[in-house]
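These notes open a run of structures that come right after.
No value in this document is a laboratory result; all are computed from the given coordinates. Owing to the predicted nature of the structure, the values given are computational and were not obtained by experimental measurement.
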Structure I
Amino acid sequence: MGTTSLQRTPLFPFHQALGARFVSFAGWEMPLQYRGVVAEHRAVRERVGVFDISHMGKFELWGPELGSHLSRLVPSDLAAVRAGSARYTVLLNPLGGIVDDVIFYRHPPEGELEHWSLIVNAATRHKDREWLQQQGIPGLELQDHTESQVLLAVQGPAAEEVLQPFLAGSLKALRRFQHGQFAPQKGGSSGARVFVARTGYTGEDGFEILLSPPEGCWLWEQLVQAGVQPCGFGCRDTLRLEAAFCLYGQDMDESTTPLEADLGWLVNNPGDYIGKLALERQREQGIPRRLVGFRLLDRAIPRSGYAIYAPNSPEPIGRVTSGSHSPTLGYGIGLGYVDSTWAKVGSRLEIEIRGQRRPAEVVKKPFYRGAGSS
């Protein structure tokens, strides 16, 4: 049997030097942890951590009246997005299923052309690129920078304080889901500009920074030397779960609609868009299942794929999509789809763990609310 080589980001040697344990993710060899999941998790919650997320898909888009054309592809009102702002949303298929969850960033126009950036999930990058190119957007130019750019996430309550000395320009001026171009304060190549957005996937305040590989390696080194904790995918997962952020391919996919995935707040596009009729029909007929957050009521840890039961029910009413012990809260938490009858906050559930049903309760999301929780 042949082996498939994994892609590595430009920061791979730095991860090796720091003693990272690696994991295969969406065709990339990425750091799972350095000091340990809990230590890294707590560093982000209490102060600041830095993640290499260069595996994520990075597209630049240009085209005439591009915003109005992109609005036909998503249930969110992209026409309301101003230059310097961003919008989290989902791409849908005609049945209302989620093709991917993405962030659109709008830049100032370049002459007659609108200019946008798009960050997509690593596992769906090729699918998303082909899907966008198949939508018949007139004059669309799409560049895929995934393998030629570094993407760092600096996350935690001290993110602004720690990152600011390395960038010229005020990070404080960026509000949540705003972005801009900044110059490195020292090091790196002359005249370089880096893209900085006040976004993240941890539930804390923080920034995502898009740079060339030399600039990305320079900034990573500067941050680690300044005492910022390098963080791997292990704590990225526990942090996003505490913030009740969905993971594509696990908590949602093309078989789930945004209404089922508790992302109805994204559906505010007044115009026509792919999947609109399916969502309207589902609203009229009733949403059969919903993604809920739950906590375990005894010492147990839920995992993806575990069956969810109503008390004393012979058949499952759903399944766990994400679950873990919460380092911040000290008990087991999870996300899962259940019959809508059981989706109300306070509903008692039972999670089958190693052949035993363990008591759980539907709770309000997010489980943990930091400065970056939606």
Structure II
Amino acid sequence: MTAIRLRGMTWDHPRGYDPLIACSALYREQIGIEIDWDKRSLQDFESYPVEDLARRYDLIVIDHPHVGQIVRENCLLPLDQPGFEAQRRALLADSVGLSYHSYLYRSRLWALPLDAATQVQAWRQDRLERAPETWAEVREQGCKGAVVLPLRAPHSLMCLMTLAANLGWEPGGPSEDFLPASIGEEAMAQLGELVANLDPRCFELDPIAALDALATNDELACCPLVYGYASYAHAGFRPRRLAFADIPCLGSTGPLGSVLGGTGLAVSARTAFPKEAVDFTYWITSAEIQAGPYSAAGGQPGHGAAWLDETVDRAANGFYSQTRATLEGALLRPRHDGYMRFQHESALAIAAALRERAAPAAIVGTVNATMRACLGG
């Protein structure tokens, strides 16, 4: 009998790769199934067509805004399979914020939460007594040259969306403007005031590069909006150990409205081994594995039980307990077909406007027009 061997695709960072290698080795010992993992850059992860990956891989780590496009392309296997009802109830009950819900679309479940994340704040405990709690405090640090912010597409849009949502905005329906003028212009003005004092190299930084800069450059003190990476909170990962905190507030409702990230594990509709691939997906996203070998290997778990585990939290310098409120109040991005095009094009337009210090009203108008074009309107 030929041994079953699955192929998986993840993203190129220790947080995205190392725990899958470690857990797959354990799974091989327990079940006898081999899983080989390849990895792609963060930029590819955020934009590369899942349909192409589904032709070559059995297991695919995905980002939830792809879901609408994925459904149209019919390239993934729905994971609301019979026989896993108890596991799904447990995953839903222990979802960190909307992590589980982000993979539900048109009454089907397209991935399981492997990794939970949202935009949070990273800071240096050797440079600040506490993390900034308000956007005004962030601007003060920006005037001192102590702030770094990832603005490479799509993160310029993510920053604008988080600030708008913290002011009370929620994405509306397809017939509405994406951003209302009053909130959108205020958020863009606040973002522009900060960015005017930042190193222009921020426009080339993704979250990994921004966190690397914060962990190695002693002139920097905080990164106010960045997708959380618990790896940087572990001792020895980088020259300086980072601390993480809730997002600094622009509005008056606390750390609400951060744009949800994280990853889900999906199964290709073209796999020759659907049962085996689905079995592994449920196994690695279970509470026992997430709080155990997955976290121990440097993973950032998607299961709420792991986020509440004191051992997991202590090893990560309080990352989970200090950012949980932000994640629980995080905003779900649109997931309709066409959103991925909008995300890329509008992020480029926002970055260009920030460089040129364009009027906030102009960029809000551009963002809204881009959404209409991507919806075919």
Structure III
Amino acid sequence: MVLEQYFGTFTNQSLWYWASAGKTITAFLVGKAQEENFLSINDNTSTYLGQGWTSCTLAQENNIKIRNQLTMTSGLNDGVVNSDCTLNTCLEYLANAGTRWAYHNAPYTLLEGVLQNATGQPINTYTQIKLKNPTGMTGSWLTVDYNNVFFSNVRSMARYGLLIQGNGAWNGTQLINSTYFNEMVNTSQNLNKSYGYLWWLNGKPCFMVPTSQIVFPGSYAPDAPSDMFAGLGKNSQIMSISPSRGLVIIRMGDVPSSPDSGVPFLFCNQIWQKINELDCTLEINNQERNKIAIGPNPATNRILISNIESEKYSVEIFDMIGNSILNVSNQNSLDISFLASGIYLVNVQQGNQRKTQKLIKR
């Protein structure tokens, strides 16, 4: 952790809701269930919820796939009186599945039933086994009105962010299939290019917002890195990740004084504006004085330590939670092919001179 700050009575152990940022956990769990052959995202949703889960005709309903629930393209009417309502009487046909993007909570929420019926396990049990146990996260899903909402402390959201920043790898173990992971955090359909599988993607040519069919040009967070992607929830619950900057940013709390409507695009961008204002001059100057070089970066199989002036030096590689993965002496060419894809820290110590650099392993 670089910075951690709490206000009022809120502490690092306080529980809070993720709101729609928790959709990203569901996306992970669906991918895990597919990996374990419990389901395919190309399956009809009715395979797991039964016929009649909507008020559509049988043919209309059978066109809706799990993929459509993940990408907000179910075609169901998000303009009903209560778009959170998961009763079949609230799930009305508006367009063929896959032809219309609309931010609609009810079809998303029903992924819980899909997961439970596919795996034979309650969602809290499946989350515990596949996500919380390996990462040390805490928290639980709770039903609030029609919605299924994840509650945890801030550090658990940060742990999940680190997992995702590391391409789904934790402590050297790949927790989710790499192919599905790449699909999850890239454009999932051509209607809203800034939406993956329940993740908001920055740096795309256009984006859409909830309750509107307007396609806006540009990125939803223009001051953030183009590779940033985020879980965004009501009242500005934010998990923002930038692989290129090596940053996971978490914000939990009450609604800001200038709230966004629905998804907190504006507040997310304002956070990045503040980050961009940070004075990193000293760090840059220190790097310029440090002649040790580590490359290539990103790397796939091997890295080279160059500009070493002494015969005695050490190289240590850490994962992003501080575990030492590799520690060698006097070796300037290191095999990293055994490392899982993700982000690591490489520390080179030569006498009083030290170089620490983030390394992206592909």
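Annotations for the structure displayed:
- Which of I, II, III leads on volume of the Cα convex hull per residue in Å³, largest value: I
- Structure with the greatest value (metric relative contact order in percent (Cα under 8 Å, 6 or more apart), set I, II, III): II
- Parent structure of the calculated result 3, 12, 19, 20, 22, 18, 7, 0, given that P(r) over Cα pairs in 5 Å bins from 0, in percent, for residues 30-101 alone is the read-out and I, II, III the choices: II
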